[in-house]
Structure 1
């Protein structure tokens, strides 16, 4: 009987062993990790009021197609010895290509198809490992003028004020910049080829370089004083050597808000008869703004001194200019250095009327008295300019702006019989940006 029972249990034990063995192996073998999800792939295409964007799914690679067009009208009031022609013109027609590579490299390419405009404005690459330190190389605005470094689609007036005549427009260089304390302090310092006041340069013509720097602070940005969070104060400067020639003098004319020349150095057929830059060139500019709700204000001062030659004669001439402007958004938005963004846009699904802004400004520019009569003809070039103006802007939405300005500029000197006839000009602008 015991033999029979023992024999009958053998198949049962064998079957149990066969069932338990796989379970034991399963418990002793580590569970393989869950497969890691594959990174997102594909291309995302987006069209919005900010432009057209082509990007990878992780945003490491980004391409933006943007731009703007400005159709202007200039209507000069002066009849006798009118300084400019009443005309319609394409002031700017600029497609803009921006992008990001490998998450930390940005690039920008800005060209212009407007008549008589330089074809290339911005062309640079920027490495931005963090907000505190960024490195930019290429052609761009040096960090000197406050209004000059404001985009042309966001300036309060149709044309910039007189201090812009004394700061560089575009230049080639390398710049380190960044922001500290969450934007409480921003800095920029760079080396550039160097260019004449108000001008742009594509090459270095004199084997010397300019150093430019700016410190700008928003002292109340990190505090609880919201009414002063939009206060910005800064100082900028540049220093270098400029050496001109008869063909490239290193000196640029000074222009009114109506874009008419009111000061120019003497020129001739040879270098002995032409005023050329020859020596140190220094700029200094305290600057600031305040934007609080619908109220906006901006002020800047610029002084520029340049050593010049006329034949065997040499002098150091100093120019200075300033401007102050104020604006008020009547309805539909807030004042900002980056421009007014309507809260109730017109068009599309919006049923509002956009935003309306009004403003005024006063500006002046003084030429060094030592410029006359040796380096400049007092019957052709004015010694002083004083201008005031008013503006009304209608921002239909974030892409369309209609503007009207009136600027009046009076002069000291600049004519055979005394003072140049004042310039009074109405300007209008229809602007589309994307």
Structure 2
């Protein structure tokens, strides 16, 4: 019986410029190429960034090493052509390059620093069964719960202490296998493989130690932060998976890692940003926190962070308010947040013809109800950028009978209204603590980002 069109391989939606390299077809091990360096640097970055606070700290270190000047929102800005960055809440960061000539607009790429996880509650230690100490946690974002079981976990984030009467933030990463969420044996839940609804308070509390571990948790946190336990006045701490990133597949054509959504877009667009040089427009790289919970925080895409920064750039260069409005009208944003690849075991969950595949290029995301910002004009502009960069692109649209998610693009436009395209890199197992993607795609986004910022 002939296959239905829905079951055919997803090739019709991809577009590959003639200048792009063809994918390898040999059954031999994948040869080394230029994209290896980009993807390996990206995986090293993700492995070193277990929370949004570490993402921003690691970006700051690279920016400082590249000669960027750090600005403070609490001080006046006096700007000249050059390279700058500013942070908010230690979890969002905006970097920008001001060209020597008077600029026409802002070239912006936005992504997000946070990923679904479990947040440590206040007073987290709990006795269990008279034999264990477990940690009280709550869900952050919409994660796949089952994948958190039976794998080594630890804790990272930040603590706040008082240093001579001044509040100071310290990063925390307890860099060892510390916790485990043990699954209930099949003998005690015979219906486990028939579907199970997880209760976050009953099922998702990780084991910290035996009964003798009581009151030890914040001792370990303080040790990792280099402070005394009594100095800690506040904390934002999260669970994270300890499984290392890896290459896999017959030709190492795939990668797996925690937090690919959205650190894959954060790092690759950032690499393109660092490799670019602002010419006629201000190059702006934005990383916002709290996308996974709606962006409605002071450091989220729905905050004034971007608008405040752009207005201060304009004012700091002595430009008029009218010049700010014309610059916004001449600006463009790429909202970069990963996309769903067609699933090998569930191809029916994908749209019949818009079926992204890993390693087939950057995904342009569409939605008729404007959950994504892409329209005909912004899509056309991005396609031209891909052709100029010599990288392939493809398209994603949800099945018409399935609700999809949204991202930070349409949220940020409520504050800064510019033409925007929503894009991402194709991945599987989105919102799992260990996600999968293509090993070639990171270089594609790095290349397009560099071309975009150089325009």
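Source structure of the calculated read-out (helix-only ellipticity at 222 nm (-39500 (n - 2.57) for each DSSP H run of 4 or more, over all residues; to 500), -2000) within 1, 2: 1. When distance in nm of label points 7 Å out along Cα→Cβ at positions 267 and 403 is calculated for each of 1, 2, the greatest value falls to 2.
I have 12 for relative contact order in percent (Cα under 8 Å, 6 or more apart), calculated from one of the structures 1, 2. Which structure is it? Only one of 1, 2 returns 12 for relative contact order in percent (Cα under 8 Å, 6 or more apart), namely 1. The maximum of volume of the Cα convex hull per residue in Å³ over structures 1, 2, that is, the highest value, falls on 1. Structures 1, 2 were shown, and Rg and Dmax of the Cα atoms in Å, for residues 219-362 alone at 21.9, 69 was computed from 1. Sorting 1, 2 by FRET efficiency 1/(1 + (r/R0)^6) of positions 307 and 355 (r between Cβ atoms, R0 = 35 Å, to 0.05) from high to low puts 2 first, with the largest value.
No value in this document is a laboratory result; all are computed from the given coordinates. Treat the numbers as computed from the prediction; the structure is a model and nothing was measured. Cβ atoms are built from the backbone, for glycine too; each structure is taken alone.
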